[in-house]
Structure I
Amino acid sequence: MGLEKNYLQLEFGSGKFFDYSKEDKQGYEMHTSTKGNTSYRKYYKDGVSGVLESASIYEGKFGNQISLSLKDGDNVYYVPVDIADQKGNVDTYAESLIKLLPQLNKGTNVTVKGYNFIPEGDKYSKIGISITMNGVKLKSGMTNSYINKEGVKVEGDIPPTVWKKDALGKNKPTAVSLEAKNDYLLERLKVETDRLKWVSGGVGNQQPTTEQTDFKAVEEYSDDLPF
């Protein structure tokens, strides 16, 4: 028997990776979209585990993704994270993953898990990607610069997001600061995916193709928007 290829998706609202099916299957849950369309999803509630074969930039019809390829026995899992959000900036999930990529190495056992929750007592959600490698939870080696309450810049690896009041008094991030942050993260992404990318001839190590993945994404874009 050949390898079983599993093309997963990330549910924005929960942070869970899932496999999609048009038909009901054992282990799948029925999902009804906001438009009333019914499909079925197999959620990987404990994350996706396997030997890391590659981390590549995948160019799809609905935008670029970071695609992790994990091999577990006869199964290969393609674990995707969208690079850009709806405004064209580096997505929160993607930023979290990019910060962990420098610590990853091919051939190691990893578990990849997404999260999106509001900690008790907090107002805002914690959103990102968690990875354990050989049983050890990875911590980001990159730090974010930020402007403190006194207006002083605290230096870090990633350029800070600078906030400014618009004409109506609403705080908004400046375009210049967002561009600097995006540029830094995308440059680091390119460096790390060049190091970890798929190499022709790897056993079971195959890039997902447009035909194999993009047909699933149509429903998700209308259903999992964060607003």
Structure II
Amino acid sequence: MIDGILQVDKEEGITSYDVIRRLKGILGKEQKIGHAGTLDPLATGLLLILLGRATKMERTIHSYEKVYDVEGMLGYSTDTQDIQGGIIKKDRRAVQPSKEDIEKVIDSYFLGQILQTPPQYSAKKVGGRKAYELARKGQNFSLKPVSIYISQFEIVEYKYPIIKCRIKCSSGTYVRTVINDLGEKLGSYATVRKIRRVSIGDFNVSEAIPSSQLTLENKENILRRVINI
């Protein structure tokens, strides 16, 4: 049994459990494997894989702040709050907020301790079932707002309709919801095009192994990268 933490740079289009499934095929089904913070299939970046006794550290690592690079598009919003969803709102007035306008809204509503309503397409439980399962069936339900903390929300680049941001936030924050809610406040609507998790606490994606390299042929390299706990 291997004990430790493996930093993985998850590629787009696969789930966090797909990464675990690949590692099971390499390390054996008896190997205990978990992860500290899921990433949507659309999202890329740092996924911390917990091996053996390190799985007991899940709650501790969940408490670490996370940093994301996010690319959003103004002008419309979708049911999933990213470009994989169906459009539900369009900006008919062609609102084109300035960078200064956006920064004022961020300063007023999206920094510090705030309440966020999780997206319906999420793994939040509703009566014992995952919210996204109910959403896909068109069932009506509501999710309660939760308290989150955003310590950094910086506009890195902006040329309407594309906005690129860096967000540092507490565990439990839905970054696509942050962008969606920003669009609502601006009156222009917004949806996420790309999300990349850069870091979790002191762990950084620059030190992670690409998920495409999680192969049986690369087993020795994978084992060398495991951080001993």
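Bear in mind that the values in this text are calculations on the coordinates, not laboratory data. Quantities reported herein were computed from a predicted structural model and do not represent experimental measurements. Cβ atoms are built from the backbone, for glycine too; each structure is taken alone.
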Could you figure out which one of I, II the value 0.35 for FRET efficiency 1/(1 + (r/R0)^6) of positions 38 and 190 (r between Cβ atoms, R0 = 35 Å, to 0.05) was computed from? I
Rank structures I, II by relative contact order in percent (Cα under 8 Å, 6 or more apart) and report only the one at the top, that is, the highest. II
